[in-house]
Structure 1
Amino acid sequence: MPMIHLVGQSQRAYAAEALRVAPDNAVVSITKPTRTPPQNKKMWAMLQDVCAAKPEGRNWTRETWKAAFMNSLGHQCQFAEGLDGTGPFPVGFRSSGLTVAQMRDLIEVIYEYGSRHGVEWKEAERSGFMGQAA
């Protein structure tokens, strides 16, 4: 069964028909839309700005900053034991599953932190997000 994005009446009619002819024991899932490509580009550009500023002397990668910001919003991280016995490493913190609203919150927390720590924002021109709402 295809993934159907409910953006109008024709998609809703198609979804209703797909439900009508679905076999017994079929599984249906309705979820909120996930982050948009422009939101994703904006987030990575903002994380680059935070990296360049090195707030509080933190010389972290963009991925580490993303994990820290997601953690500040209550997203959980799990740890797995390394194969070579060097200790645990974090897994998770994927932003691809965030809803549009959750991604908006993540962008806002990055702005708030960066603004408090003197980050010079250049993300708008790099992300192509000029004049667009998060």
Structure 2
Amino acid sequence: MVVGWAMADHYKTSLIITALDSAADTIDIHPGCIFHSDRGANYTSYEFATTLAGKGMRQSVGRTGVCWDNAMAESFFGTLKNEWTNRMTFTMRAQARQEVVKYIEGFYNRQRLHSGLDYKTPLEVHNEYLSRQLAA
């Protein structure tokens, strides 16, 4: 399950749209799937909403002041930092990007067992989902 990667020195709407476009070029995004985010201006902009609608995606944003709405994403980034990047020093953005991709695609998605996924890897769960779709 390789998904496109975008990295920049900013966190503007254009970066998020580039990442979403890259992912959409790599995997099949089913109409009606949900994109969940916080209420940041980059996610609540007209430009981003238009991009999601153009891909047939529905938008979901967390409630104001309710950190649990984004608990899964926060958990992932905490894991990435604790298991990987906290041990490294990056001198170039390309090096940081390479290490993050290596962690996510080489370990997190393919080897790391997740209690929330019945102790399977994300790739195993994704492949099971695709198999069910083909069988239906």
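Just so it is clear, none of the values below were taken in a lab; they were calculated from the coordinates. Just so you know, these numbers come straight off a predicted model, no measurement behind them. Cβ atoms are built from the backbone, for glycine too; each structure is taken alone.
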For the read-out distance in nm of label points 7 Å out along Cα→Cβ at positions 12 and 84, a value of 5.6 was computed from one structure; give its label from 1, 2. 1
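For relative contact order in percent (Cα under 8 Å, 6 or more apart), the calculated result is 33, so let me know which of 1, 2 that is.
Details: 1: 33; 2: 19.
Among 1, 2, the structure yielding 33 for relative contact order in percent (Cα under 8 Å, 6 or more apart) is 1.
With distance in nm of label points 7 Å out along Cα→Cβ at positions 20 and 76 computed per structure, which member of 1, 2 shows the largest figure?
Values: 1: 4.2; 2: 1.5.
Evaluating distance in nm of label points 7 Å out along Cα→Cβ at positions 20 and 76 on every structure, the highest lands on 1.
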Assign the value 2, 8, 14, 20, 22, 19, 12, 3, 1, 0, calculated as P(r) over Cα pairs in 5 Å bins from 0, in percent, to the correct structure from 1, 2. 2
